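The next part holds the structures, each set out as structure tokens.
Values quoted throughout were computed directly from the atomic coordinates according to the rules given, and no laboratory measurement underlies them. This one's a predicted model, so the numbers in the text were calculated from it and none came from an experiment. Cβ atoms are built from the backbone, for glycine too; each structure is taken alone.
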Structure I
Amino acid sequence: MSFFKKLKEKFSATSENKQSSEKYQSGLEKTRQSFSSKLNDLMARYRKVDEDFFEELEEVLISADVGVNTVMELVEELEMEVKRQNIKETDQLKEVISEKLVAIYMDENESIPTLNIQENELSVILFVGVNGVGKTTTIGKLAHKLKQEGKKVMLVAGDTFRAGAIEQLDVWGERVGVEVIKQSSGSDPAAVVYDGIQAAKSRGADVLICDTAGRLQNKVNLMNELSKVNRVIEREIPGAPHEVLLVLDATTGQNALSQAKVFSEATNVSGIVLTKLDGTAKGGIVLAIRKELNIPVKLVGLGEQMTDLQVFDPNAFVYGLFSDLIDAEAD
């Protein structure tokens with residue numbers, strides 16, 4: 001069975017799969033329109049696979065923010081595949097490109113990276129990221145998602161420096177219906193997190209989600225602050241935090257990569273949350289992050305709704321990118 005047919009069958013097999021694919025199709029509309037139209041134009045102009053075709057393909061991929069290093073490796077693999085399968089027509093490359101994009105993210109035997117939520121004990125999730133990337137909104141949406149799954153969730157307002165950060169988290173707490181542990185503005189973040197842990201333990205919470213400050217102006221201060229918060233969490237709950245999620249804004253493209261590098265030095269980032277994927281035509285940044293930083297994207301923001309925070313599925317991502325093409329080819 002062809003790769004396109006497999007994807008088509010997978011995402012129409014159950015109502016849950018269909019719903020997931022529709023979220024990705026809708027959320028990746030800008031990237032799909034940009035990427036697919038450029039790819040189709042390229043294949044219309046170059047019927048035969050040659051060096052010029054590959055040079056222009058590089059440009060199309062780079063314009064989608066896939067990342068220069070990732071693009072070079074991908075094109076090299078495609079050139080080898082062309083020789084191996086004796087592919088002559090560019091039209092025959094569409095499925096191969098799709099398969100390679102999934103393979104960048106996940107080996108065939110790998111499973112989709114999920115959140116490390118503990119069974120029958122308190123799970124601590126630490127959120128990091130610069131101001132303005134949608135961190136607080138993402139925390140609210142994740143709290144809603146986990147609550148819908150039957151978890152008792154509490155939030156910690158650990159960003160005590162940004163004006164309005166505590167109040168913003170409070171609003172989300174009320175909206176979702178979860179308790180927010182907070183202190184006054186300017187308080188020591190580690191002390192607030194400590195209070196949150198004690199409250200979560202005494203009230204039998206399943207998941208404690210901690211917000212943190214996102215100041216990048218002074219990297220040393222940021223590192224010291226995050227290290228202190230981490231030490232408090234580890235001391236109170238051995239093995240925690242169970243997740244350190246870095247929130248990145250997909251619309252900032254390659255700048256998101258440099259932010260990820262800074263935060264990876266400051267703390268042990270276990271996963272990426274990529275917000276505002278619906279607001280960019282450069283959704284290829286997902287692949288660049290995975291390839292260049294080797295940190296899995298665990299969640300993606302595909303819209304404004306409370307339910308638009310989705311577990312990242314590389315197959316659904318590629319289906320969202322190529323859905324028009326897949327539906328046409330698979331029928």
Structure II
Amino acid sequence: MAQSRWWLYVQAVFWRFLMRIGMFLHDIGPPSPPRPSFTRNVTSDSHGHSVVLHFYCPPDYHQQRRLGHRYPVAVNFHGGGFTLGCATDDSRWVKVILDNVGAVVVSVSYRRAPEHPFPAAVDDGVEGLLYLAAHAAELGLDVSRVALSGFSAGGNLAVTVPLRLRGRISTEVKEHLGRAESTQNLINQVSDLRIVALFSWYPILDFQESRDHRRAMSPMPDKTLPAFFTTLFDEAYLPNLEDRASPYASPVRASDRNLAEALPHDIFLFICEWDMLMKEGQSFVRRLEGLGKRVRAMLIEKAKHAWDKSPNPWRDQDSVDVLYRDACADMKAIFDR
């Protein structure tokens with residue numbers, strides 16, 4: 001039986017508080033993660049709400065921007081089941097990008113459920129990309145070199161946001177917008193935008209698959225996320241069961257054509273061995289390979305979901321950073337082409 005929205009909100013507030021404590025402990029250990037260089041509030045013309053973008057910039061950003069230099073962009077989406085977490089949670093991943101890639105990192109503070117269920121988060125991701133494309137010159141960004149990254153729910157958004165963006169300029173969405181000129185303006189906005197790579201860490205890809213079934217199919221069911229979390233996440237973000245079949249929530253449900261046209265050629269998926277999401281990730285990799293995508297799948301052995309977000313300040317951060325650096329080497333190689 002579905003829980004009331006009020007009760008879902010109470011649970012979300014409680015776990016958000018505990019997660020903030022956990023992330024505080026996560027950030028204590030050296031080296032200190034960076035803080036945002038500045039933020040921008042993006043107001044959507046079509047929806048009227050604001051999306052906050054957190055910008056992390058290389059040390060010479062302001063000087064080089066004044067000289068006309070354009071930086072590649074890594075757009076990141078945080079995790080937390082679309083319900084918890086905040087845009088600064090992946091600051092250690094951001095630090096490795098800044099140190100090894102030299103790109104500007106933009107972390108999207110998308111609206112969270114249950115206050116804002118699907119498709120709020122994915123729409124906010126699209127609005128963030130549109131803002132970067134429209135303000136690339138003043139921000140010193142080269143939006144022909146954009147990589148998307150994300151963790152867990154954010155890993156889902158790294159895949160679904162390009163699908164949603166493509167959907168916004170499709171024939172069906174033209175009819176929804178009601179004005180042909182609106183669609184033409186949208187096309188003009190994204191004319192210079194090119195997503196060249198995805199880096200998706202332990203993403204959820206299929207909301208129609210039973211959590212109980214996935215948990216049972218895991219090699220270590222007792223190490224998967226507990227049911228009280230997954231139930232909260234699913235009911236908060238997708239209270240309408242029909243929405244769970246949408247490709248903008250469950251990208252495995254997208255058509256081959258949409259995946260081929262909306263997603264970039266280079267896709268990197270990082271899958272945890274003890275995660276209930278492992279098998280759907282592996283299946284998605286095979287499907288993308290069949291569509292001609294260049295997919296690199298990394299299975300992180302003996303790792304639980306969100307293994308890199310441990311609140312233990314004495315954890316072995318180097319074992320995480322070595323994978324971060326490996327991913328950043330690929331990101332830099334793609335940006336430098």
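Annotations
- Entry that produces 27 once relative contact order in percent (Cα under 8 Å, 6 or more apart) is calculated, selected from I, II: I
- Given 2.0 for distance in nm of label points 7 Å out along Cα→Cβ at positions 129 and 153, calculated: source structure among I, II: II
- Sorting I, II by FRET efficiency 1/(1 + (r/R0)^6) of positions 89 and 209 (r between Cβ atoms, R0 = 35 Å, to 0.05) from high to low puts II first, with the largest value.
- Identity of the structure behind 6, 26, 31, 21, 12, 5, 1 (criterion: P(r) over Cα pairs in 10 Å bins from 0, in percent, calculated), options I, II: I
- Label whose coordinates, when distance in nm of label points 7 Å out along Cα→Cβ at positions 57 and 81 is calculated, return 0.8 (choices I, II): I
- For distance in nm of label points 7 Å out along Cα→Cβ at positions 225 and 241 computed as 2.1, the structure of I, II it came from: II
- Label whose coordinates, when helix-only ellipticity at 222 nm (-39500 (n - 2.57) for each DSSP H run of 4 or more, over all residues; to 500) is calculated, return -17500 (choices I, II): I
- Identity of the structure behind 1.00 (criterion: FRET efficiency 1/(1 + (r/R0)^6) of positions 121 and 249 (r between Cβ atoms, R0 = 25 Å, to 0.05), calculated), options I, II: II
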